[in-house]
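Below you'll find a set of structures to go through.
Here, each number is a calculation from the coordinates, and none is a lab measurement. All of these numbers come straight from a predicted model, not from anything done at the bench. Cβ atoms are built from the backbone, for glycine too; each structure is taken alone.
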Structure 1
Amino acid sequence: MKRLILASASPRRRELLEQIGLNFEVIPSTCEEMITKENPGEVVEELSRQKAEDVAERITEGIVIGSDTVVYHAGRILGKPVDREDARAMLQGLQGGAHSVFTGVTVIIKENGNKNCHTFFQETQVYVLPMTGEEIEQYLDTKEPMDKAGAYGIQGRFAAWIEKIEGDYNTVVGLPVSALWQVLKKYME
């Protein structure tokens, strides 16, 4: 079995890899993320590649998984909120409508002095029910929105306001494991 490395400290990504039975180690990327693209699919591919490359440079052999997630709404990319006011504005914008979540994944395979790279993204549509101002404030009080793209976690308390999704649920959580597995199984011998 080849060494498998997740280039992320995200507990959600860790849980998703554990869920599908993979044995892996965590080496978080420490690179400064640089965005040069505007299209959200290209942005998450670019950021996932930067994270995977950062960790791949530190190892001689193994498979490195880098990932990045953004929320895209009304022509804007929403990352993690900088403060409560930013989170409030994001939630006010998302409630009562639909938005897209993009997750990019890069898999770098290093073996026998060779390096292969596979990068892709997935998009899922998320429909959010209307929220009152009081509901938004109560959700903000949980602190859950502060470390998540778009200021919400679909797998947490925000599930109460998710009307439906079109696409892969795990893409919204932060790692489309079924699509990732299709790449990994080619190299996991």
Structure 2
Amino acid sequence: MTNHYFSQHPDARHDEQEFTFELRGFSLRFVTDAGVFSRDRIDFGSVLLIETMQIPRAARVLDVGCGYGPIGLVAAKLADQGSVTMIDINERAVSLARRNAAQNAIRNVEIRVSDLYSEVSDQTFDVILTNPPIRAGKETVHRIFTEGHALLVPGGELWVVIQKKQGAPSARKKLEETYARVEEVERSKGYHIFRAIKEEM
């Protein structure tokens, strides 16, 4: 069975649904489906990250593990003079994210199937955003942190949401080993928002 949301080809039977959600003052409509993360509603961790993240208007942003798109699409609305690249290993999620970008008339996005950073390894970004796939394992989550560092411009920022019970303390430790500065920007209902800042040149 490949029904995990971090599978490339989920085999769960299609069961599409739609809902509208208000995020950062934007009313956005989402199509979701079986076989993707948090199909029934946008999960609390993603909402907390969306409501907390600071995105400069001209930023180049990368959303890692974009799912059907809520984090990256809001980032694109905030970075209205910049661009957002959204990546996920799950082909069904990427297809949904493209549909959601189109139906919300968000055009400053590029959405790709990518195994971690494989399809964007030649690019650099001002901001990386991630609600990491905890069920894929700690090694994968920590690779998002360490390999993301190389793709950030000097002074660039990685924003992460993670639950305490799903490894927030070890995540913070790994971030502090990798980045020049790590801040806990927000905490709510057991979720932590970390901002990890790459050293300046």
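Observations, loosely collected:
- Once distance in nm of label points 7 Å out along Cα→Cβ at positions 13 and 133 is evaluated on every structure in 1, 2, the highest one turns out to be 1.
- When Cα Rg over 2.2 N^0.38 Å, for residues 69-124 alone is computed for each of 1, 2, the one that comes out at 1.62 is 1.
- Relative contact order in percent (Cα under 8 Å, 6 or more apart) derived as 23 - corresponding label from 1, 2: 1
- Comparison of 1, 2 - label where mean projected area of the Cα convex hull in nm², for residues 37-116 alone is highest: 1
- At a computed 4.8 (distance in nm of label points 7 Å out along Cα→Cβ at positions 61 and 157), which of 1, 2: 1
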